[in-house]
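Each in structure tokens, the structures are laid out below.
What follows draws every value from the coordinates through simple rules; no lab data is involved. A quick note: this is a predicted structure, and the numbers were derived from the prediction, not measured. Cβ atoms are built from the backbone, for glycine too; each structure is taken alone.
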Structure 1
Amino acid sequence: MKIRGIKQSQTIKLLEQTDNIADGEEIPLEISALFVHPLAHLSTEERQNRIKQVLGAWRDKPEINDIFTEID
């Protein structure tokens with residue numbers, strides 16, 4: 001059986017039903033991450049600081065309006 005789950009601290013929350021496995025039963029796991037966010041290793045404060053650095057980066061760039069007009 002192969003199912004997906006989400007890790008939260010030391011707990012893995014299963015995203016699918018596992019009625020055929022009894023509660024408390026020990027099961028072997030093979031874990032592979034589908035995607036690891038590049039900022040996942042940072043603390044909340046460090047991530048917030050990185051976000052603040054990026055916010056407003058285009059504020060003084062007049063060409064941003066032309067860029068968004070072209071995208072639109």
Structure 2
Amino acid sequence: MAKLDFSAINKSASKSFNEQRNLIKKIGKGETVLCAVCQQPLKLSVSSVGEPGVKCENGCISIGLEVEV
């Protein structure tokens with residue numbers, strides 16, 4: 001029986017997670033981060049109204065966050 005090699009998938013997922021984490025950190029520090037697609041500033045929303053996350057005005061990027069109250 002052949003073994004499945006998930007190393008490429010794991011590396012890709014890890015890279016994506018780290019990029020998103022760093023992007024959220026920059027926005028949280030007040031730095032302006034532009035959307036890679038439309039070059040509009042990304043906005044961090046953690047209010048109780050709507051879903052918390054990082055979003056682009058045009059909807060190109062949407063990163064959901066889990067927030068504990």
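One of 1, 2 was used to compute helix-only ellipticity at 222 nm (-39500 (n - 2.57) for each DSSP H run of 4 or more, over all residues; to 500), and the answer was -8000. Which one was it? Don't skip to the end; give the middle numbers.
Working: 1: -8000; 2: -11000.
Comparing all candidates, it corresponds to 1.
One of 1, 2 was used to compute distance in nm of label points 7 Å out along Cα→Cβ at positions 2 and 26, and the answer was 2.6. Which one was it? Each step should come with its number before you reach the end.
On the way: 1: 2.6; 2: 4.0.
Traced to structure 1.
For Cα Rg over 2.2 N^0.38 Å, which of 1, 2 scores largest? Intermediate values should be presented prior to the final figure.
On the way: 1: 1.91; 2: 1.39.
Across 1, 2, Cα Rg over 2.2 N^0.38 Å peaks for 1.
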